[in-house]
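Peer 1: These are the structures, in structure tokens.
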Structure I
Amino acid sequence: MSKREGTPSVPPHQHRAENTAEEAENRRPQPVDDVADSTATEEQSQETAEAPHPVPSSELRRAHELADELVAELAKVDEGDIVGEVVINALKLLRDQTNRGDIKLINKSLKELRYALKIFAPYRDVRKVSIFGSARTLESHDDYKQAAVFGKQMAGAGWMVITGAGGGIMAAGHGGAGAEPSFGLAIRLPFEQATNPFIANDPKLINFKYFFTRKLMFVRSSHAIALFPGGFGTMDEGFEVLTLVQTGKCVPMPIVFVDRPGGDFWASWQEYVKNHLLASKLISPEDLHLYKMTDNIETAVQEVTKFYRNFHSVRYTRDEIVLRLQHKPTEEQLDVINTRFADIKPRGAFRATGPLPVERDEPTLNNLHRLAFPFNRRDHGKLRMLIDYLNDPPARG
């Protein structure tokens with residue numbers, strides 16, 4: 001990956017040293033109940049029958065006194081107040097008589113998220129695309145070749161590539177991009193999931209026990225999603241990302257479904273979406289603008305990269321949404337927007353503005369222009385259409 005603005009300033013060898021220490025910690029002898037757990041690779045998906053172990057409040061008195069002192073000290077450092085809340089909520093698990101299995105679930109989830117956030121942090125300013133698809137796709141298959149070319153072209157455009165670190169489409173994405181601009185978010189399964197050789201032993205490989213923590217890191221860390229043909233897992237990932245964008249639970253981003261040349265995998269999928277979901281009015285016509293389908297890699301790459309040609313990012317305030325832009329909207333564009341997209345705001349008007357007070361925690365973005373308006377937080381398909389309008393070359397100021 002070429003050196004450019006946004007490239008991590010932390011030397012790779014430092015990450016390797018830190019990760020080696022963390023891996024060593026993970027290799028320490030496990031508690032007896034973990035070693036004996038035959039479901040160590042399986043997600044706890046239902047409540048256990050284990051009885052709670054009540055702890056008398058008298059036995060917790062000293063622990064609470066020490067915790068109060070710790071929380072008071074934490075409040076003196078940056079972000080320490082929130083870490084103090086983590087401590088308080090952890091102690092409440094004992095007060096609530098939470099059984100050991102449930103405490104282990106919370107503990108492991110927190111550990112996975114903390115470690116993953118640490119690995120991604122140095123690359124925060126680099127755009128990333130997540131690639132989803134079948135782990136069973138053979139290297140000789142056209143889907144594999146498409147994913148490899150897509151990964152290569154995205155890396156060539158300065159992007160990093162995230163996959164599930166397995167075989168098939170995941171290996172293709174990493175193989176095309178190369179190891180340096182790649183992240184692997186592996187999941188421990190009792191079958192099928194072996195780390196592909198392109199990301200194995202890389203410091204940016206992260207192993208997860210739980211699907212939900214892994215999914216969170218996929219979506220939270222991505223600026224775009226590319227889906228290649230796959231099974232239940234790919235369908236799950238595709239529909240979840242669409243749901244998150246449609247409901248505003250994640251920021252707007254390009255979502256592209258990529259087929260092999262002449263393939264009809266995603267065309268058949270869209271027939272179901274249109275003939276059942278849309279025809280039954282379970283989704284809105286504008287929701288179809290949340291994604292794009294293509295069998296051409298250049299088109300797929302362009303769909304991702306052009307999304308950020310003018311649009312940069314989004315920020316919500318108490319009453320408004322703020323679209324950050326590379327170019328200031330012209331008066332003519334504002335007139336068009338106020339007419340064409342009036343139905344996505346409950347009141348007021350679209351207005352060009354500079355940085356708002358709520359954005360003072362992101363001073364590096366002060367040079368960007370803004371389009372602010374009260375958003376109904378419902379019509380995210382139409383919001384995507386607005387972003388597409390702003391990204392259209394004739395619409396530049």
Structure II
Amino acid sequence: MKVILALSLFAASLGIAFTACSTSENSATNGTGSNAGETEIAGIVTATNHGMPLKNAVARVWILNEDSMLVAYEDSLDDNGILKINSAALSEKKAPVQLLEMRSGDSLSIMRWVDFERSPEQNLAIAQSESLKGIITNNGTAVENATVSILDQTVTTDVQGYFEFSGLPAGVHYAFVEGYFGKFSYQMETGLSDGATTNHINIADSIFTVVEDFENWKHRQTFIGKSFGQGWWFICTDSLQGGNSRVAEGIDSDKILVTGDSAKSGSSLHLIFNIDQETKGHYGVAGFSIGDDFDEDDMFAFYDLRSATAISFDAKGSGKISLQITKRGNDGKRDFHQTAFVTLGDEWEHFTFTADDFDTELIAVNTINILVTEDAEIFLDNIRFDGISPSMWPSLGMRF
């Protein structure tokens with residue numbers, strides 16, 4: 001049975017202001033508009049430090065490629081903390097989104113993925129730089145002398161496979177790891193707790209993009225969504241429509257994360273659904289938006305997952321679950337597709353679902369949901385898009 005959910009997702013703006021503008025294509029091309037004879041501006045960056053203009057900080061615009069990150073533009077802010085970015089500098093390095101990075105000395109920095117065509121004005125408040133630690137292994141064996149590159153920094157793993165960066169902007173980074181095994185991209189994050197396993201890389205694993213690992217999950221935002229201000233989680237039941245099904249702990253509860261022996265690795269999600277079989281159309285769901293909400297497109301609301309060999313995750317518990325996706329249908333409305341139900345057991349199991357399991361192309365996908373229609377206890381971890389290299393993710397966003 002297909003269960004259609006009407007959900008409203010809310011995301012906080014975190015105090016970031018975006019201003020859109022449009023320019024006549026003809027006047028811009030022919031130089032006949034109000035800026036005729038002047039330099040075309042791709043974006044205007046304004047930066048502050050504790051509310052005061054950040055003077056003379058260095059700003060760079062990075063372009064993410066499949067095997068590297070390249071600086072497309074670099075300049076310094078003026079005495080008013082403002083930088084006007086020349087559009088000609090970006091025209092030869094087209095990309096759907098760009099990484100705007102800013103540094104002041106060795107201790108202050110910030111970064112944000114932006115789309116200058118849609119949001120040319122960017123206001124940033126610089127913050128304390130952070131460190132990033134990790135380990136590279138090959139099925140448990142330390143990988144020595146592998147190079148790990150993030151932005152303009154490169155470090156080498158020691159005899160135990162460990163590496164460390166300092167002075168990085170806080171957040172999720174795209175890292176490139178190179179050695180005898182080749183060169184691959186991975187997602188890594190600054191400021192993790194000692195027990196987090198996000199930056200523990202096993203080069204023997206196949207290519208994949210981490211969607212969620214439930215580490216540093218205080219904002220209830222997916223790992224893949226943190227970079228772009230997207231990916232908000234939600235948990236609900238038919239109680240939204242007046243039904244009697246319930247979930248033991250809501251999305252804001254500290255009790256829905258488990259660690260130690262109960263977790264697969266680091267932290268794992270733990271949910272208990274009590275489903276009322278007497279409620280018509282009964283259900284429980286835990287899910288997340290991949291990008292923006294269905295009706296929003298500050299960055300991307302939809303993603304093309306056709307290059308994914310599977311959507312996979314680790315799970316255990318009791319009861320049955322189905323994986324459901326929401327995509328944009330041909331009529332522009334929400335289209336729901338779900339897999340057959342699978343039964344959870346007492347031991348962790350790795351589940352994989354392909355496009356055939358959904359009986360639809362994995363294109364213009366907006367949300368992914370874990371669906372239950374009977375009582376269930378769910379332990380969940382390590383949600384991935386198998387077959388998609390992390391460095392290719394920004395290029396898969398879609399707009400309509």
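Derivation of every value follows stated rules applied to the coordinates shown; laboratory data play no part. Note that the structure is predicted; figures quoted are calculated from it, not measured. Cβ atoms are built from the backbone, for glycine too; each structure is taken alone.
Peer 1: Where does the value 70, 41, 35 come from, among I, II, when Cα extents along the principal axes in Å, for residues 55-278 alone is the thing being computed?
Peer 2: Numbers: I: 70, 41, 35; II: 64, 46, 30.
The value was obtained from structure I.
Peer 1: Continuing with the same structure: The value 15.5 for mean count of other Cβ atoms within 10 Å over residues 63-70 was derived from one model only; which of I, II is it?
Peer 2: Numbers: I: 12.5; II: 15.5.
Source structure for this number: II.
Peer 1: Given 0.95 as the derived value for FRET efficiency 1/(1 + (r/R0)^6) of positions 119 and 295 (r between Cβ atoms, R0 = 30 Å, to 0.05), which of the supplied structures I, II does it correspond to? Please list the in-between numbers first.
Peer 2: Working: I: 0.35; II: 0.95.
Derived from the structure labelled II.
Peer 1: Ranked by percent of Cα pairs over 35 Å apart, which of I, II sits at the highest value?
Peer 2: Values: I: 37; II: 31.
Largest one: structure I.
Peer 1: While we're here: Output the label of whichever structure in I, II has the greatest value of distance in nm of label points 7 Å out along Cα→Cβ at positions 87 and 135. The partial results should precede the final answer.
Peer 2: Values: I: 4.0; II: 5.1.
With respect to distance in nm of label points 7 Å out along Cα→Cβ at positions 87 and 135, the highest-scoring structure among I, II is II.
Peer 1: To which of I, II does the computed value -1000 (helix-only ellipticity at 222 nm (-39500 (n - 2.57) for each DSSP H run of 4 or more, over all residues; to 500)) belong? Show your work: numbers first, answer last.
Peer 2: On the way: I: -13000; II: -1000.
Among I, II, the structure yielding -1000 for helix-only ellipticity at 222 nm (-39500 (n - 2.57) for each DSSP H run of 4 or more, over all residues; to 500) is II.
Peer 1: Who wins on FRET efficiency 1/(1 + (r/R0)^6) of positions 159 and 383 (r between Cβ atoms, R0 = 35 Å, to 0.05) among I, II, i.e. which is largest? Walk me through the numbers on the way to the answer.
Peer 2: On the way: I: 0.90; II: 0.60.
That would be structure I.
Peer 1: Assuming 13.5, 38 is Rg and Dmax of the Cα atoms in Å, for residues 111-166 alone as calculated from a single structure, say which of I, II it is. Display every interim value, and only then the final one.
Peer 2: Details: I: 13.5, 38; II: 16.5, 47.
That value comes from structure I.
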